[in-house]
Structure 1
Amino acid sequence: MRAGSACPDGTIAVIGGGASGVLVAAHLLRAARQPLDVVIVDSRAPLGAGVAYSTGDARHLVNSPSCEMSAFGDRPGDLIGWACAQGCEVARSDFVPRSLYGRYLSHVLAEARRHTNSASGLSWFREDVVALTRQSRPDGTAFVLGFAGGGHLDAGHVVIAVGPPSPRAPWSGDAELIGHPGLIEDPWGPRSLDRIGPKASVLLLGTGLTMVDVALTIAGGGTNERSLYARSRHGLLPLAHRTTPVEAWRGRLETAETARELVRAIRVEAEKIEFAGGDWRSVVATVRRQVPELWSALPVAEQRRLLRLGLRYWEVHRHRMAPPVDAALTRLRQGGRLDVGPGRLLALSARGAKLRAQIGRARGDEVLDVDVVVNCTGATGGYPGGSRLLGQLVRTGLATVDELGLGLEVDEHGDLVGADGASDPGLHVVGWARRGQLLESTAIPEIRAQAERLARRLTGAHP
């Protein structure tokens with residue numbers, strides 16, 4: 001198969017080669033009973049790594065225990081078995097390095113390709129898709145993908161698995177700060193953190209999981225004397241996982257009409273189980289599976305209220321740190337290397353080689369003069385988010401942004417909804433871009449379930 005050739009209706013193009021794209025491709029090949037060509041299109045290598053699992057820092061661990069990170073819902077021990085075969089002793093409650101998990105996803109894809117029937121195939125085009133059009137032809141082709149490097153690919157179905165929008169720093173609109181060497185907009189860009197001096201003072205904007213990994217990289221290892229300040233609106237750090245699994249909460253929340261009612265219900269159940277000697281984490285784990293239903297039951301105005309007032313509190317309880325990461329961060333804080341606190345960036349200005357940040361705090365503004373400011377806010381913007389492809393889809397009406405600006409509008413199956421309000425049975429969305437519909441759509445268990453359901457639907461396989 002080559003770019004520019006006409007492909008049969010059995011071709012499924014997967015845009016995105018990170019975790020979402022790899023899981024979709026692997027499950028399609030696994031479920032196929034008829035000849036099927038799967039084409040992954042992504043310019044980044046290796047497949048499966050994406051931003052999340054491309055780090056080379058062994059201190060960066062996944063945020064869920066290995067028993068939850070299998071690529072297959074019916075084989076929960078798959079990651080553990082593969083890691084042990086690689087000479088890595090991994091228990092169910094262990095948190096593996098992100099780089100190791102990226103290698104696991106590459107293995108999953110290779111195995112799916114190796115075990116597929118001889119009439120099916122898997123291809124990878126190292127290209128960026130910048131345009132997607134619908135173009136019916138006699139051979140059944142429904143879509144044409146245009147590449148940044150020229151050429152095109154025809155496909156019967158397209159899966160959009162593009163991941164989060166690119167990070168947008170708070171200072172990105174300030175012309176006076178453009179090109180300042182102390183500003184790092186994307187900490188995961190190539191060698192972005194390498195230019196930080198060994199005695200630099202560093203302001204980290206954000207206190208979530210991105211900040212945690214960045215802080216470990218900047219402060220850990222070597223003999224550097226860097227001092228770190230982490231600030232965010234709430235100043236809340238992610239909480240930690242238990243070192244041992246907690247017993248599942250067997251309750252179920254009723255849908256609520258307001259954000260306040262929903263938050264109160266979660267808090268009450270967590271307090272009940274703590275009072276009975278249990279652990280609040282078990283309530284969060286169970287509610288996590290109910291979130292799509294609870295979220296969709298709220299009116300849009302209440303969804304917006306929940307995002308504004310309650311989402312951060314849910315995130316610090318739901319998206320937790322691995323115990324070794326929590327321990328390492330605690331050592332940094334106790335050793336005076338990392339100062340974490342609440343505060344909102346009010347102003348940022350250059351003072352020669354230095355940067356002055358004015359931070360708004362409840363008890364008066366704080367002024368920090370630092371050498372480097374790193375954007376650790378993560379994917380704060382919405383779609384199209386600078387993506388040429390998604391921008392083109394919205395402009396041409398093939399896609400619409402959901403009402404809250406979290407992702408793309410999709411129907412109950414995850415099929416893309418266009419400007420005419422109708423969903424397209426040939427355009428499918430997996431992962432981050434379904435946040436507006438599901439809210440929880442960024443972690444491996446949720447993405448894996450979406451990939452499995454989509455593969456069964458497109459191949460006609462039985463559940």
Structure 2
Amino acid sequence: MLLRIVFLISLYSLVFDAFSQKVPEYRFDMSGTLKGAAIGAIVSDVNDGTTLYSLNGDLLLAPASTVKLVLSAVALELLGIDFRFETSLAIQGKGEIVNGLLRDNLIVKGGGDPTMASSLFGNDRKDLWPFEKWIVALKTLGIDYIGSDILLDISAFQRWDVPASWAWDDLGNYYGAGPSAINYADNTIRLYFDSPSIAGMPAILTHTDYTAPGVEWSSEVEASQVNRDLAYVFGSPWDKTRIIRGSIPVNRKNFVVKASMPDPEILFGEGFKTELKSEFPGFDGEVLVSLDPLEGKVIEWHKSPELSEVCSLLNHESVNLIAESLVSQIAYRKTGIGSHEEGMILVRQFLKSSVINDSFFLEDGSGLSRFNALSAQQMNALLLYMQNSPNRDVFKNSLPVAGNGTLASFSPKDFPGKTLRAKSGSMTRVRSYAGYLQCTSGREVAFSIIINNFSGTQQDVFTEIRRFLMYLRSNY
């Protein structure tokens with residue numbers, strides 16, 4: 001009997017030791033691609049917040065687009081999952097209709113909707129286009145002719161004040177497009193080039209998909225044997241001159257280079273004017289922009305998809321315009337003034353009061369700013385906070401899974417189903433990921449990894465991070 005008890009005690013000790021044994025600490029190879037790089041990484045159990053792995057977890061680093069994960073979480077908490085951007089069509093004055101003729105101006109009051117006429121949701125989304133239902137609303141009132149102008153009220157948002165820390169070579173490109181109270185078609189203009197068969201010869205800018213009034217395009221683009229789009233658009237949001245430099249592949253027809261759209265509200269107004277001209281004979285009103293609020297009788301609304309869907313697109317496709325529009329929208333809803341600067345103050349205040357206890361730096365909502373600095377631990381604090389939020393499921397479902405969106409490079413064979421849900425971030429010498437990982441043991445962990453100033457390629461760093469995540473999945 002005594003021997004049996006001793007045996008059972010010994011067996012229990014062996015089993016206990018096996019389960020309590022620490023997982024060998026993962027070590028990054030710092031001799032090659034990561035030599036001289038700064039790495040911050042942390043892994044936590046989502047159920048109790050226990051830190052399972054930490055490497056420089058409190059080191060403040062540039063996180064790039066993983067900032068969108070932070071911004072989407074704050075937007076869901078402050079605006080709510082059912083929030084929709086709203087744009088209204090109104091009639092100024094009394095709105096009298098005499099023999100089918102309306103002489104009072106039409107007012108479009110913008111609410112900062114970044115989804116209007118967006119192609120990012122798919123080309124079959126008619127609900128993103130307001131013009132058809134607005135025309136129906138006008139005709140329902142008995143209007144056959146319109147003898148007035150289109151007034152665009154963009155007072156909801158302050159004129160886009162580009163963060164001073166954004167890089168000059170970002171501003172003119174599509175991903176540097178800033179928000180307006182009236183956004184249109186992702187605030188993007190597509191430039192079409194034909195390139196010769198000889199490298200070094202000029203490529204020809206043949207046309208654009210929208211005519212931006214007053215904008216001059218000056219091309220210095222050349223053909224190249226490099227099979228990549230290496231053309232960049234330069235120009236500030238406040239001038240009308242855009243210069244395109246760099247190269248596109250040789251022997252191409254209608255090669256697309258995407259630029260940020262100056263004054264998107266003007267192109268929206270011109271698009272609405274074209275629709276009105278086709279439906280109301282003789283309409284030839286002007287498109288005028290007002291920075292001051294205008295009053296009128298609202299006859300129809302246009303609403304964006306719910307914030308839950310907007311945040312899903314934000315995190316899947318890493319859309320800077322949506323992120324910065326949400327920043328200004330937070331300020332508009334809380335203060336009545338859609339100021340990007342005020343919006344960032346509110347975002348930081350929320351994080352400091354609810355999520356992050358120590359110092360961090362956050363200059364924008366998209367992650368383009370090199371002045372952003374967050375630690376892996378702070379990113380994980382946000383992930384753990386959202387794990388206990390009523391908006392948890394919407395937030396987690398907004399993150400792409402392996403093989404999709406910004407996680408397209410991860411194989412679903414390595415991370416099947418929804419075992420990996422995360423947001424990526426990258427810019428020159430920056431690579432980061434943050435999200436949730438379901439381990440083979442059944443444990444779910446929150447993880448954040450930020451790498452700055454590496455000497456290798458983005459692909460090399462991605463390979464290192466993929467190896468790290470596969471190690472976590474197998475060992476935790």
(message) Quick check on the output: 17.5 is mean count of other Cβ atoms within 10 Å over residues 182-189, derived from one of 1, 2. Which one produced it?
(response) 1
(request) Work out FRET efficiency 1/(1 + (r/R0)^6) of positions 270 and 382 (r between Cβ atoms, R0 = 25 Å, to 0.05) for each of structures 1, 2, then name the structure with the largest result. (result) 1
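Computing semi-axes √(5λ) of the Cα gyration tensor in Å gives 36, 27, 24 for which of 1, 2?
1
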(message) As an exercise: distance in nm of label points 7 Å out along Cα→Cβ at positions 30 and 158, calculated from one structure in 1, 2, equals 4.3. Which structure is it?
(response) 2
(request) Name the one structure among 1, 2 that relative contact order in percent (Cα under 8 Å, 6 or more apart) of 24 was derived from. (result) 2
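Which one of 1, 2 has distance in nm of label points 7 Å out along Cα→Cβ at positions 246 and 310, as calculated from the coordinates, equal to 1.8? All intermediate terms of the calculation are to be shown ahead of the outcome.
Working: 1: 1.8; 2: 2.9.
Working through the options, I get structure 1.
All of the numbers you see were taken from the coordinates with simple rules; none came from a lab. None of these values were measured; they are calculated from a predicted model. Cβ atoms are built from the backbone, for glycine too; each structure is taken alone.
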